[in-house]
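Dropping the structures in below, format is structure tokens.
Read-outs throughout are calculated quantities, based only on the coordinates presented, and are distinct from any laboratory measurement. Computed from a predicted structure; not experimentally measured. Cβ atoms are built from the backbone, for glycine too; each structure is taken alone.
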Structure P
């Protein structure tokens, strides 16, 4: 029986292959802000166990990003139920995000063609799960939903406008989804190699052709507003994704095989 294919997830490829200098700055600022605000928490810890204090501070950025990821997951689940006409029993904490999503639906009246669908490119060995394919104003588009806790008037600590999504790498993500060859008709099988995710595609997996789309959109939802942003997925963006994919392949695979064992002096003499 043929072995199932292992396809790297699009998000893992982008994480491994795309430099993110802004993320480094965010992590440093997040840790520094916590250290200033929560001295009463970590200073006694540092006096008693410096290693524990270092581990606590270095983990703050992961807790913040984990909280944001959990919020995004909860909003996605609520949106999916709303799209299907089902009651959404979401937590009260995300109700402001749900209200803004409902406002988007009322003002734009999209038609949903597909939601939470796994997509596969066997040619380029990647896979992912797209949020939705929508028809809007006569165009069929792949659409991604992002959340942010920052409203339109949010400021950073220096009093300047705070950065809010979307960020440019969403174009690579949506371009990859749009150019996948197939959509899965069954739930995706996902596994991990370390922190990197890949999809398992059995030989007999039920698939159909990816619908043709004419564009891409990202819907950014905050507790105070929503923004619907068009995203380019043209040939220039596709070439950039393929380049990122090659860098990621080096990081995830080839880098483990490029260095040989050290050459000892006696081996040189024998040669």
Structure Q
């Protein structure tokens, strides 16, 4: 329940009590819960791997605002940039998606007003989930890794797998007599390390440096210049600029890279 408690504390008392009672009565629900979705004028939805559970409580716009103010520590303006990106990261590595009426300027979102929906995505580390995949990634003869691309449909655990890969490569893997390597992580959306006030909430290894809230192109360049990583990792390859950044990073001092995007998982050797 501790993992869930990090989220429930942001809700007003009436909703907090309702959710806590619901979850306390069902240990399996606690274990399987993926998301808590709340929308103005609609009922609360608990999303699990198997089904959606509806809680018959209608959310008001005032309650949405109360929750948002708690998430922003009563200073919504201070979190404006994150809100404009559509999410906040909270203690424990959980992410809160935010939607509403966007205010645009020069094709950029400069504010969100009339926030209407919040999606609490529950973060869970799955340690050692990458153990089998590491057999394909590690070049034991040269004590390095192959350039690797993780690909799968949404919601199949790419980021969870990526996070555990980073942890293993950073710490080293005794099973393969693999010494740890210095890892640089470009955490553009904050999903890998889940930084909270500068501290990673997830275990990403002892030799890992993180730069977050920056584009992959800029982040890779900054890491190479400042931290001399042996391995670079990033999430969600989705544009030509991302691909160009990867090529530049791979060419620069022969960095090993692994990334994450869509479709079926496969290994890509250089």
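In this comparison of P, Q, the computed figure 25 for relative contact order in percent (Cα under 8 Å, 6 or more apart) is attributed to P.
From P, Q, which structure was helix-only ellipticity at 222 nm (-39500 (n - 2.57) for each DSSP H run of 4 or more, over all residues; to 500) = -9000 calculated on? It was calculated from structure Q. When Cα Rg over 2.2 N^0.38 Å is computed for each of P, Q, the one that comes out at 1.08 is Q. Given a computed value of 0.50 for FRET efficiency 1/(1 + (r/R0)^6) of positions 42 and 170 (r between Cβ atoms, R0 = 35 Å, to 0.05), which structure among P, Q does it belong to? Computed on structure P.
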